[in-house]
1. One of P, Q was used to compute mean count of other Cβ atoms within 10 Å over residues 60-67, and the answer was 16.1. Which one was it?
2. -5000 is what came out when helix-only ellipticity at 222 nm (-39500 (n - 2.57) for each DSSP H run of 4 or more, over all residues; to 500) was calculated for one structure; which of P, Q is it?
3. Of the structures labelled P, Q, one was used to calculate distance in nm of label points 7 Å out along Cα→Cβ at positions 140 and 220, giving 2.8. Name it.
4. Given structures P, Q, which gives the highest value for FRET efficiency 1/(1 + (r/R0)^6) of positions 44 and 212 (r between Cβ atoms, R0 = 41 Å, to 0.05)?
5. Out of P, Q, choose the structure whose coordinates give distance in nm of label points 7 Å out along Cα→Cβ at positions 12 and 196 equal to 3.4 when calculated.
6. Quick check: 58, 40, 35 is what I get for Cα extents along the principal axes in Å, calculated from one of P, Q. Which structure matches?
7. Work out relative contact order in percent (Cα under 8 Å, 6 or more apart) for each of structures P, Q, then name the structure with the largest result.
8. Using the calculated result 2.9 for distance in nm of label points 7 Å out along Cα→Cβ at positions 172 and 204, pick out the matching structure from P, Q.
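Each reported figure results from applying straightforward, stated rules to the coordinates on display, with no laboratory input. Note that this is a predicted model, so its numbers are computed, not measured. Cβ atoms are built from the backbone, for glycine too; each structure is taken alone.
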Structure P
Amino acid sequence: MSTLDLETIKYHTENGVAHVRFDRPEGANAVNPQFSKDLRDVMIEIEFDDDVKAASFTAEGKVFCAGGDLKLFAEVGDQVSRLATDMLVDFHGAIYKMNRLPKPFVAGVRGAAGGAGLSLMAAFDLVVSAESAKYTMAYTNAGVTPDGTSSYFVARHIGLRRMMDLTLTNRVLDAATAEEWGLVNRVVPDDDVDAETAALAQKLADGPAWALGHAKRVIYEGYERALESAGEFEAVTISASMDTHDGQEGIAAFANKRKPTFTGN
């Protein structure tokens, strides 16, 4: 087990899972420069820990992430543009790294995900939502445009027409609608979110880690590639997976009608 106690985020590993906890409940876990830096540091920690096979992200307090720290932005006055530019280097960098890492990332959302919080949540591979959770873009309500890679991830999850609706009208989605639209994967009772998120991450960590991580890459990259390029990338990756221990074990288990024993290699 390893631990990392940052200013706005708690981190520890157990049984192949990185458990990440946003820990700024008094500020609704809003995104500020320190949070962005801590988030990027956590991604680097996960990247270089070979024992970590999957990650679970949850939050202290009533809100998963309320978006950008507008109180701070107001306090800095005419320096706000400079602060935002600097902050987004880390915030966007953390999201880029999460997307590129061949490890599954699971978010558990209680309360709300708004603005940059919604953008961040949408970048996760899987999302567990509380029944009472709410989702809103919120940016244009504050007179600003979207960030946090929402134009990439949210638009792909729900489609351009719905993305335009959320962005221009700041419509608030309940959990059932977010699931119906494809913004979250599953909805569970509020009190079960943290446990369900950890359990899902553990299930992934206990599985064929190489295949799961690289399947993630196949899906994301295949979405962007031309047909032939996507097919070639699939061919290269599935061939490589068959050379892994878990690939050979999975094939043998299927052929012999038994349950596979995966080692993560």
Structure Q
Amino acid sequence: MLLRASSFFEMYAASPVTSTFMLRSISGPSQFIQQETFVVSPQVPVSEYVDGYGNLCQRIIIPSGTFTLESSVVAICDANIDVDMNAPYTPIEDLPDHVLQFLLPSRYCESDKVTELARIIVDGVLPGYAQVEAIRQWCHVNLTRQYGSTNSSTSAMDVLLSKTGVCRDFTHVAIALCRNMDIPARMVVGYLHDLEPMDLHAWFEAYVGGRWYTFDSIMDRPVGGRVIMAYGRDAADVAFASHFGYVELKKMEVKVTRDV
């Protein structure tokens, strides 16, 4: 399927602030980028680098006053995501080196603290994809989507106490539970077609059956139509914007449409 997606930000800074963004997509196994734009106003220098996860990062010194940024993309992506309930657990000794880091506890995913819950959720479930799906379903059923209930410091353990959050919080909980079962899991951010209400979105991938599979605890069924921007251990690695100083977000608009 062909998707057109964009995100627009209007910001205000009282004085210049150095910032980094992750708002550009690159082609990969599940998407081909046909066209892309990245526009800032007023025009200031933009430099770019690739981080340790292969994500494109934009570095900008936001000038004082009002500043706008718009990123848009036209991408061919999968209309459906792969589902394989029989995909087996991949033994740790068989994991590629670069996947091992996604087994470890991280800033927002305290996988070492959820052992009892993880064992309850996957009790009697076939190791591998089926366990990850059981975790995803548990998060979908037992967590309530509620904007404003969490903030940038909220971790998986906080969400398990409140049982509320947004997509990033659902994702952190699922990742922590997967890692506790020695299943590598990573956070993914980008666009999702038909997301309601429309926003930038977060979901996760788990490594089973010798490959990464897509899971989304917000959705009630497997859906495709995703344009990926970044991968990481958790939200600390995939923030759309990181400001090293105070920047006020005045306006944000996200759009995703499908070409027929």
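1. Values: P: 22.0; Q: 16.1.
This value belongs to structure Q.
2. Working: P: -15500; Q: -5000.
Comparing all candidates, it corresponds to Q.
3. On the way: P: 2.8; Q: 0.9.
Source structure for this number: P.
4. The structure with the largest value is P.
5. Of the options listed, only Q reproduces it.
6. Computing Cα extents along the principal axes in Å on every structure in P, Q gives 58, 40, 35 only for Q.
7. Max of relative contact order in percent (Cα under 8 Å, 6 or more apart): Q.
8. Checking each candidate, the match is P.
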